[in-house]
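Values quoted throughout were computed directly from the atomic coordinates according to the rules given, and no laboratory measurement underlies them. Predicted, not measured: the structure shown is a model, and the values here were computed from it. Cβ atoms are built from the backbone, for glycine too; each structure is taken alone.
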Structure I
């Protein structure tokens, strides 16, 4: 179905792969195993236990470069890749995903343009799933592979026909919070429900958590902090929020430069900070 020999389409409930992809409502295309559960939990929660909604995850890279410590210190790259894939399969089972796709590309091939096979794989995936919402990384993420995945997703989307595009493209938080976006331009995603499931979805990545990263507490803490600090003059209306960057216009306008697009958000932030300083002199 996809170009790399180590690619895979895993279906937790054993359905026909084509059917499982076609029923997708929410699609997340992420760089690494565990990124999906960090950034696209809104879609996971919406589809969980709802027979009318379906979530599909896609991991682009192969997991060979994952950090390792503790009992995983001496694990080889090939062994680590297998461990990371199985951890992601378990997350898909716990979250009741419709499908979990592994494209299996080395990170080095994702961070540069011109990879025709990857672009065709992404176009193929989006055509087969036809999601209403596509979650991916945001332009202000500080991880190069994350930004590379976003750029490859944009390249693929811009070659699709209008009827093949999702209704919304959301860039999500992983390696940089998006609380700095102006409130009127934030995509605000309520993650108040089912905190136990949210924790389980991250805890399953034992190779990373035991490798020295307390992702579970950090992610749930970020969502709680987003909810509390979202409005300074109002009581909390949610116990968890994730923020996103609406990148739908980038998908629709093929001539819009991503760098210029994100500069608009940065300019808004700069003007907001300077305005508050000026107003209180």
Structure II
């Protein structure tokens, strides 16, 4: 299933895409897609619906963040060895965990707003994991059973805030609109192998990033298991799994986003995003 939330910001309704790509309304069945909608029991209830009986949504409404009430937005840093190399960092021997404020989340086609005094805002396309049933101290073998699905994610980063303001990554990662998620959540059963997904990002039509999740240092099951050793992962929590090479900070000379730029990005089978960059 491809689960979406559509409508004006703050008034989104739940929906899903049918087999022909048509948007179907689920608001008569569910008030919204909240975190508890990601449990295996809740997803089964959605699967049991007869999709052809659901109302079709006319036009092309705005798509919002595909899930509301996200409790944690956990990020894995330097999870592609060639990305670590381009930033002059050592290849991690354990997953690097940092947190990103959930207030940074925004829709897959919303504008990205540069924060005040920003001069080095950078891009990072990533595979996002959406947690289904709660996970605490789970094994790698069992970890995938706690995944509800996957989505496309862009981890925007203000490098000066991140590296020159006390070394706090959260400062540079949590600005408003710095966490575009979507366009939809694709349930786990539709992704044959999350370690065989291509991902890419373009700025103004020029390819900047291209990679494949098979090159991740720590795979999906390793990440879910590892993070669950330090915190309980609850339904609807999102884990961003790291980015391939091609970020602006790794270029010679470095390149950063400016008002007027357009960003397009996507992950195989998970949908594409498109954003205009606007000033503070």
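Points worth noting:
- Origin of the derived value 2.3 (distance in nm of label points 7 Å out along Cα→Cβ at positions 102 and 158; candidates I, II): II
- Read-out distance in nm of label points 7 Å out along Cα→Cβ at positions 14 and 94, computed value 3.7, structure in I, II: II
- Read-out distance in nm of label points 7 Å out along Cα→Cβ at positions 86 and 270, computed value 5.0, structure in I, II: I
- When mean count of other Cβ atoms within 10 Å over residues 46-53 is calculated for each of structures I, II, structure I comes out greatest.
- Entry that produces 5.2 once mean projected area of the Cα convex hull in nm², for residues 70-117 alone is calculated, selected from I, II: II
- Structure responsible for 3.9, with distance in nm of label points 7 Å out along Cα→Cβ at positions 6 and 246 calculated and labels I, II on offer: I
- Across the set I, II, mean count of other Cβ atoms within 10 Å over residues 38-45 reaches its highest value in structure I.
- Which entry (I, II) yields the derived value 21, 35, 33, 11, 0 for P(r) over Cα pairs in 10 Å bins from 0, in percent, for residues 190-237 alone: II
- Ranked by distance in nm of label points 7 Å out along Cα→Cβ at positions 134 and 150, structures I, II are led by II, which has the greatest value.
- Each of the structures I, II was assessed by relative contact order in percent (Cα under 8 Å, 6 or more apart); the largest value belongs to II.
- Identity of the structure behind -13000 (criterion: helix-only ellipticity at 222 nm (-39500 (n - 2.57) for each DSSP H run of 4 or more, over all residues; to 500), calculated), options I, II: I
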